[in-house]
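> The structures come next, written out as structure tokens.
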Structure P
Amino acid sequence: MKKSKEVNSMDICMTKDEAIEHMRKINNKSNDNINGRKNAMSIIIGGVSAGGKLFVSIPLEDIRVDTSYQRPIRDHIKLLTREWNCKKCDPLKVNYRDDGFFYVWDGQHRREAAIAKGIEYLLCDVTIGLTREQEAELFGCQGNGIKKPDPYDIFKANVCAREKVDTSIKEMCDKYDLDVSRSKRPGSLSCLTLARDIFKRGDQELFEWVLELLHIARWNEFAQSHCHRVINSMYEIRRIARDESDYVQRKLINYLQNTTPDKLLINATVKYPQFKDDSKKLKLFLLDVANGDEPDGILGRDRFIA
């Protein structure tokens, strides 16, 4: 997969004259959105350079939001609108793309709150000619803001920016019809931090073994089927299984096809009440299943010794 050009200071630090010249070069390559490009040029001409940055007052209606990496608008927008204070509103960070439009990569909540307050213009810190991937990279590594992105926001931005680990997780989850999300809904992988740790260890093959197991068992149909306790317990079993992994996988599939995540946790808790860690309870219980020791007697008498 081709990696996007890394953002550096030369991409984002320009004088007004440099910005105007760069915008002209971009616009000369395209014949679309002529009026929009002329309007954007007029806006930039009215800007002010300071400290290697270009500050411009831009109509909010001319600023777009790219939802491919931006987080959804959250409930705190109501509080931000209610307590709006222009003196506390930092400049939005906006990029002029080669399609002739401005896109905000830091400050979409401030933009929404300002629109709700009837404000037509906001001061913006403008860059010229960054790609969507470069915007996403900057969004994912931003330090301070009104609301810092959480791991799932950063994941979305990293995938857009083609970061290696998160992109690999996304591709594998797509293969097994999973959505990487904090949601507890069916088909949601909600243990992103664990998945990242596994991939950083180089254990992608073990992670896929777990996803394949759950997919064949049709656990994608259940809520919380791909949460931390389930994924971690099966990942640990796969690490133990080694050369017996195919055999163990078949055993677990046979059992999981006849139960649900809730029932599994209940059975594991009944058998191992002395442990508070749900992941450990599930691991021990599923090892019993692999060894044929599960009390329902579904699996027969073959044994796998951990």
Structure Q
Amino acid sequence: MEKRKIGKSDLEVYPFDLGGNVFGWTADEKTSFEILDIYADAGFNFIDTANVYSVWAEGHEGGESETIIGKWLHKRNNRKDIILTTKVGAQISRSSRGLKKDYILEQAEESLRRLKTDYIDLYFTHYDDTGTPIEETLEAYSQLVKDGKVRYIGASNMSACRVEESINRSRENGFPEYICLQPQYNLYDRTVFETEYEPLAQACQLGVVSYHALASGFLTGKYKFGEETKGNRAEAVKNYMNDRGKRLMDAIKEIADEYNATPAQISIAWLINHPSVTAPIASMSKPGQKDILKAVDIKLSKEAFDKLKEAGKE
């Protein structure tokens, strides 16, 4: 397992980004600590969260994931060993969202407080805010970088043209540039990344940290065709229960048998083996799901990689 640089930055990560969206939601604090320990003890160093996690859960206000990660970092005293990312811009409440300068600066302070750290390695625009001038947003990031509170910035859920425009404005005005994209990308959901974001990432040497790597759990193979889907992500999984989804899962299971691996490991390995992807994001809500980390050890042959790519195409 070798580290990879994120774009043109000096951030070096192992190619498995642990998703923190479940911490404080489907994984309580004790379970979250166990998962984080398993991840770190296995030698990994890349953790993803956001200020909005997990506002959607009943009784939550946002920041629950950051709070748990902060407690863990403080208790383990291992901040220097972790590349930590969080995000700003998603809607937390009616009055708490967007990318205005004052709001970004305020939210960064809140994230730093919850994470019990002095700096964020990679701070993402979580969702675009077309009502705020690009320069105003970049000015906020510039101040955070200048103050040593943020090392680098990235973009998620922004159109490719808006990311490109932001990079151009940064170069014109001396602002920090986005060095990483966080797009949705997996073996099923491919068109938008491959036609819009991948060319931009290659042209601007951007890192790519993809989310929904397992398509809401569909690519784990635990959902059976012809049976009712159940669970927290049942509605999302229904979008994949079609002829293309079945064709893809059949191919994944075949390759999984060939490599003595699970469908989840193969689905993650395909992303890790993808030349444009720095690291996929995947979550664990139970310590028993730790085998997914073994995906980093799977080196797919060209034939296996291409077979999966063909099976999942639209």
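Each value in this text was obtained by applying a stated rule to the coordinates, not by laboratory testing. Everything quoted here is computed from the prediction, not taken from an experiment. Cβ atoms are built from the backbone, for glycine too; each structure is taken alone.
> Could you tell me which structure in P, Q was used to calculate Rg/Rh (Cα atoms, Kirkwood Rh) as 0.95?
Derived from the structure labelled Q.
> Going by distance in nm of label points 7 Å out along Cα→Cβ at positions 75 and 291, which of structures P, Q comes out largest?
Looking at the calculated values, the largest one is P.
> Okay, moving on. -14500 is what came out when helix-only ellipticity at 222 nm (-39500 (n - 2.57) for each DSSP H run of 4 or more, over all residues; to 500) was calculated for one structure; which of P, Q is it?
P
> Of the structures labelled P, Q, one was used to calculate mean count of other Cβ atoms within 10 Å over residues 27-34, giving 11.0. Name it.
Considering all the candidates, the number was obtained from P.
> The value 19 for relative contact order in percent (Cα under 8 Å, 6 or more apart) was derived from one model only; which of P, Q is it?
Answer by label: Q.
> Where does the value 0.30 come from, among P, Q, when FRET efficiency 1/(1 + (r/R0)^6) of positions 43 and 195 (r between Cβ atoms, R0 = 30 Å, to 0.05) is the thing being computed?
Of the options listed, only Q reproduces it.
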